[in-house]
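Please go over the structures that come below.
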Structure P
């Protein structure tokens, strides 16, 4: 049985992050969106609070809060700014976590510790022009030459690409797909211009090319040819964080919508008196309850060391689609004001849409879920 009661420590973590979000993130969320940049001083404050490595063990510079604690952080940060939550997720849950999952002790001490402490920023480099949903089709290559692998290729849509110090890079070697730690300061690493996106504008997304980059042999993550497995296991955790971020945004939308419905007067009464509005609020609440239940149940299983590939895909699929329904209801409740940039609803509407695309499209999630249930003959 899984105990769904949060510990006192977890509750304190939630309260701390919520207060930080209210004081430091919400007041500048609109500015982050408009300027398409998370201020360096905010990143430093996030690092100083220990939020960039909270999921990792204390001996590796982390907070020891595990996946449940990480999901709490992502939920609360997302109530203020989904761009900021995306930055944290790309750094911690996939960029750094790939090294933590597959790396040896030397790599963990050299990279995970400073990354968890926020002294360096990480990114996860898997996607290419012909390897989006078909991630196994990557063309980037790493050829062993003495004490180095020579890395050549290009990655696209790399979250944190414009600010990262360390990259978890997946490339094809003689033994198959392998994973490497690459530092952006190395010769031959070139960061392209940031993408101009519809939403999560504050989260920098860039192409990154590698031209004869010399990667030391000791920067191989795990065994050569085992990189794809590391990537897929890393994405399990990433999808849980995405689900938690959807919860936070959804809760904020519900709160804003409820307050507005009680204040907005039409036909000489608050619109919250109308059944049409009440039903929207009820559906939003129901979806949030389901989202919250599945995210933290799955995060608890992850922390116990259980395989959660199917569950993580379910979380990603359900939560991303639920958030789209919720933010659409929020816009409808707010009417014209929901469509105006004067209120945060418009920004949150744009920010929500990416969740059905990144961390593996929802169509890919359905494939993962279906293959697993067919393999198990329909046994849940």
Structure Q
């Protein structure tokens, strides 16, 4: 609850004639004693009797008043409710908090020697590269067989832990926990079939609950379709965008969706479309197409200057870390917290430079080949990224 919200609740109590401070309560007590015909000759702060009154009456009453303001009133409104009470508000409009989800997808296994058959066992673990001191892991869920002459196979995998942190961008899952001779592995851009997700946060549930009030008829409105789409794990109301200008004629519209991290696969988009179209969750005559947010690739080059006495080993680590920091800004991991790229926005590399220097004080200066990115109905993505020490 913000200070502004609390001030509003305090004012509600004051407007109802409830004293909210020690001074106002003491004034109220004096009024009560006066009406009762009681005369207290010594009501100063050093009066033993008045100090007893404050201890016995004022403190408990003020505790109850503040409890009412901070908990009862706060929990009475969707905007400020939290925890189980917020879930009750959501239940009242037909929503439940979304649970945690384990990411599922497909990895590409490749080999050079195709002269013999190769079996990739179910349960084979693949780790990500190190990101801000963390690694993420997935395991194969089925056995895969590469026959003689076959140099690659797409193998289904599932994350070992729940959460959106597993939804890494392309090229992160490349380390076999137990190496296979001559075999490499990677996750392609559209590897993610089921996005991983944490248990829905209060803020995300609050937004869905608020949207539900505007989606009360559940038909024909952005809010109605938003309620359906945001019900899928990995999606929230702020990552759904609509195109209304009848792209396929009257009664048609597009809904573009994106993930906080990673790329939604065609299978994931199709599952949303199935919920709307094939299950009949659309208005009569409506033609709503669900699509992944269009993307535009940018080739980014970053040169780094380091403070004096930075060792070569430290420079190598910093170059790798800055690369992951930039990738976090372009929604490829969540292990750093830079300003993110968005559709319909301006992304400034000067701001990104400041954030990098705040995160890594050993970097004295940064140069980017781009000044800014102005996006419309598209999500900026990295086509390529080069991070290197600046030439002296």
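Where a number appears in this text, it was derived from the coordinates with a stated rule and is not lab data. Predicted model only: the values in this text are computed from it and were never measured. Cβ atoms are built from the backbone, for glycine too; each structure is taken alone.
Given a computed value of 16.8 for mean count of other Cβ atoms within 10 Å over residues 75-82, which structure among P, Q does it belong to?
This figure was derived from Q.
Quick check for you: by FRET efficiency 1/(1 + (r/R0)^6) of positions 115 and 227 (r between Cβ atoms, R0 = 41 Å, to 0.05), which of P, Q is greatest?
Biggest value here belongs to P.
Out of P, Q, which has the highest value for Rg/Rh (Cα atoms, Kirkwood Rh), for residues 131-314 alone?
Largest one: structure P.
With helix-only ellipticity at 222 nm (-39500 (n - 2.57) for each DSSP H run of 4 or more, over all residues; to 500) derived from the coordinates and found to be -15000, which of P, Q does the value describe?
Going through each structure in turn, the value belongs to P.
Quick one: FRET efficiency 1/(1 + (r/R0)^6) of positions 187 and 291 (r between Cβ atoms, R0 = 25 Å, to 0.05) came out at 0.70 when computed from one of P, Q, so which one is it?
The correct label is Q.
A value of 4.9 was derived for distance in nm of label points 7 Å out along Cα→Cβ at positions 283 and 323; which structure in P, Q was it taken from?
Q
Just checking, which of P, Q has the largest value of relative contact order in percent (Cα under 8 Å, 6 or more apart)?
Structure P comes out on top.
Kindly point out which one of P, Q the value 29, 57, 13, 1 was derived from, the read-out being P(r) over Cα pairs in 20 Å bins from 0, in percent.
Working: P: 29, 57, 13, 1; Q: 21, 41, 25, 11, 2, 0.
That value comes from structure P.
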